[in-house]
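Visitor: Following are the structures in question.
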Structure P
């Protein structure tokens, strides 16, 4: 995700704490697909005529898996979880199509069931309570699969495709951190090669309500996904906003960085119905409240709502709790703090954005890696 910077002058004085002996991945953005691959692996293992044991790292092992395991059992697979979490034991076999109504919106669960539907007899339908990202549907459709979309109901029938090549575009959720950094510093930046799937860009509408001017330009299409650039104009002043519960599924990964922008916007910024944040790589609701307070800001969780009081950050030391998005959000928010701040556990950022620190440095941020 290369960026071309205009007035990129970011506030110096930010420190990153990295445990001694940490090995930084050399890699690519493929690590970002870790969770989706996990859901897909759970699903595809259900179609194979043998038994598989599926596990994950510490953060993944805390994720609820019954939301995938339950419908897989209805389709005919044998799935055992560990108190509802990984490791999972999956014995595959002949699957039958079902219609599954999701209790909570989840693009990962939807995608896993659609991938199973490709191998199942009959048709498989997933009904969502609210719209979520549609990467799986777009990819299957681009490959020629018989995808049916009827509002919040999406279906698939048995399908077999040939091999293919595709380029995965830059992650818009990763771009959100660069956009926020530019907005907090009054800078101008253009980010190129970004995926511009409409179901991934609702956070740009939230940013617009907060006073950030952002423009997109589509340059190409890859496997059904529009790809192009995002341009951020200098921001004069931020405004608080209210993100409604029906918006949350469309900005679920951007809530951490939007919350940090809220700490620098006058008034209160609300995120309603944010319970899904509790079952991410960490309890992000609790992590955000604790971290914002540690950095000298004001935040509270009221039931499943997150409320941020503006007024800025004094600076301090916050822990990422091993969550990549929380680590990067605290980093970006600290760029505009009154004094230098420290974010512990920054190695987590490599899960989805291996070049995060280097990219911010290229934009002018003063960053010291310590420890």
Structure Q
């Protein structure tokens, strides 16, 4: 699916908002004369920038968009002061009309409002706890993107609130229900963020870790790809394989994310390390710095497991979702790269169907252990035991 499709007639240039929208959404631009029902069905939001003077183009819109989509999912950006276009847009049933002299932020806000409404509609059948957590994640994703693009500190309050909401959703409603709800979000990048956070949080619960550690894992998972928000969405969510140059750009995200967190001055050093090192491997074959062994902390090792598993099991535009057993089989072949003890436990969690669907989590394990991740102690070591390499 495309987030936004911009239709422009031959008398008008594309509105200035097009380039700005492309930073945050998958955007397609086509001439109004080329619009048809199939093309328009691919888009969640339609932006129309046309004088609407040609009856043939009006007929194309009427045929390509049903009345409900014209009313709910279409934004008319009036190209001038001529009322003919406004009257025609009203006749088509387009309710969202924005004059072209309005600031781009108004159009951006209208696009986001449509996406938010559609997300809420899709989540209506989910439990209130899960729906609220997904909506919190959506807000966090948008605020992180805005902070990255404006070079502002990241929002710690919404980060903590989102982490708590996800932990409660996976604990009370089950991991499977959470992952199923996450699929409803329109952004593949946001879906991955929420999927990794759910898997990481559930893993902390499965291990019986202290709530402080579970919160740290969930926050680290939410932030692990924050550096990708500097990268154009056309590269991040490209339909098909990346070029060598695009891969090099993608591979900058751990360092860029860590630098942004460090510069913001509000993030714990453990979170910064997890963001920077989540693509490092114990055998030194990872990136960006090729570190190995004990240089990779336990929090990072957990985030890496959740990240790899989520990437394998998520559906992407260029691949089908992989079944859990197949994903675990592939991860089993990464001998020497992943933490063996943590992977064995992660494997047990994934292959234990009762845990994934259990509503209520493992209350008997909750908070049993003392916090360990901030001190760098391996979650499977006893207090006082030497950290694993």
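Each reported figure results from applying straightforward, stated rules to the coordinates on display, with no laboratory input. The model shown is predicted, which means the values in this text are computed figures rather than measured ones. Cβ atoms are built from the backbone, for glycine too; each structure is taken alone.
Visitor: From P, Q, which structure was helix-only ellipticity at 222 nm (-39500 (n - 2.57) for each DSSP H run of 4 or more, over all residues; to 500) = -8500 calculated on?
Guide: Structure of origin is P.
Visitor: Computing relative contact order in percent (Cα under 8 Å, 6 or more apart) gives 14 for which of P, Q?
Guide: Traced to structure Q.
Visitor: Here log10 I(q)/I(0) by the Debye sum over Cα atoms at q = 0.07, 0.11 Å⁻¹ has been calculated and equals -0.36, -0.81, so which of P, Q was it run on?
Guide: The correct label is Q.
Visitor: Compare mean count of other Cβ atoms within 10 Å over residues 259-266 across structures P, Q and report the one with the greatest value. Present the calculation step by step, with values, prior to reporting the outcome.
Guide: Numbers: P: 25.2; Q: 15.8.
The structure with the largest value is P.
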